[in-house]
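These are the structures in question, set out in turn.
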Structure I
């Protein structure tokens, strides 16, 4: 994925200013920034839901305007687990919907699709929950269901928007362990958006700090801690926790 000098505004208010960013194959990139920094807007541009007003975006080497192979990208939206607990679908049925894009909207799902859905459930450790109502699972388990749904499409790039919101600490640890497995075993490129810079710096291979403009992009160990106040737009005093 390549962004070159991308600008976007809502009316006269600039949300993204001159963003240039490259995500290479196999990278695990964490995009972090405070609320209102443009993270979700950036994802909407990458996913083709909005168009940049200036600049250029390429996916898998192809210009976004002509890109059609959306099944190569798996997406887990923000608050994916926030739905009615009485939603009448099993875990397997939810994961199977991830096969619709690769198969085509009007083509029936077959045995191969069910095999891929079962394989995705096994990857996230939920094969034993396939027939359970999805609304009866815990928040962490539901999170894994929606990751499995994205994996069922066999994506090369997995995009996650604030995936750990509302999930407890134990589930977060399991979540990051799962992402490490996906990257190491399947070679999936991961783009994760978060507002919590402390949570992602120990996990990602590259950190992108966004607050309307890109303040930093590189290995997290190279991030200059003395620039935090400039990045967040107000005084910041880092506190180290020795766990």
Structure II
């Protein structure tokens, strides 16, 4: 198996590892509080992506595996594959799987996304999910921690790498689900169409009704004819800070 980078010890504080509640059927997830914990974008993506138990699903740029474990905890899938570059996060995923008794339901692959054709058979998946780095490499101030930097910026893979890998993995008619920043929407749509992944749905996400969107959910279908639908924006919070009915539904039952 082709491996991704190992984190050097200077970037790992294992005392910061802990098991956090998923608030679904007693499941927990192993995270490191000094690296990255899952955020609302992963929860939104898991609610946006339509999967069935019979689908063969792979999550790219999986990090600590929040999207795979949300699906398994809710019983949405019988099995899922997670691909992650950093070995340390793969170790965290293994701890989560062992704790929740689902090691037989997840394949954890420690590899570079660019090596996908060397690891997987072409057209082997029905669904790809991905929560990629949002910023172009070289934009903004780099973080000295390479993991945090790679999660924020395209230092290890860019949107073209993700589109190529997804197109290779998906069957004709297979579905890609992604979350990104509105400012990168042109880059994303161009990369998808170039790789015969036809954009199907855009759903913009805004924190409150009077704020501009800061996230966009995107679906695409492999080898599909052109047709793009822009859905009603998702608003996360009411003016009093409580969750809106739609966002509450995502947390309660994982549906968007």
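Read the figures in this text as sums done on the coordinates, not as results from a lab. From a predicted model like this one, the values you see are computed outputs, not experimental measurements. Cβ atoms are built from the backbone, for glycine too; each structure is taken alone.
Looking at structures I, II, which one was semi-axes √(5λ) of the Cα gyration tensor in Å calculated from, given that it came out as 25, 23, 20?
Here the read-out was taken from II.
For the read-out FRET efficiency 1/(1 + (r/R0)^6) of positions 45 and 181 (r between Cβ atoms, R0 = 35 Å, to 0.05), a value of 0.75 was computed from one structure; give its label from I, II.
Derived from I, not from the others.
Match the computed value 1.7 of distance in nm of label points 7 Å out along Cα→Cβ at positions 133 and 149 to one of the structures I, II, and report its label. Before the final figure, lay out the partial values.
Working: I: 1.7; II: 0.9.
Structure I accounts for this read-out.
For which of the structures I, II does the calculation of FRET efficiency 1/(1 + (r/R0)^6) of positions 61 and 93 (r between Cβ atoms, R0 = 41 Å, to 0.05) return 1.00?
This value belongs to structure II.
For which of I, II does relative contact order in percent (Cα under 8 Å, 6 or more apart), calculated from the coordinates, equal 17?
It was calculated from structure II.
To test your reading of the models, identify which of I, II gives 2.1 for distance in nm of label points 7 Å out along Cα→Cβ at positions 77 and 101 when calculated.
Here the read-out was taken from II.
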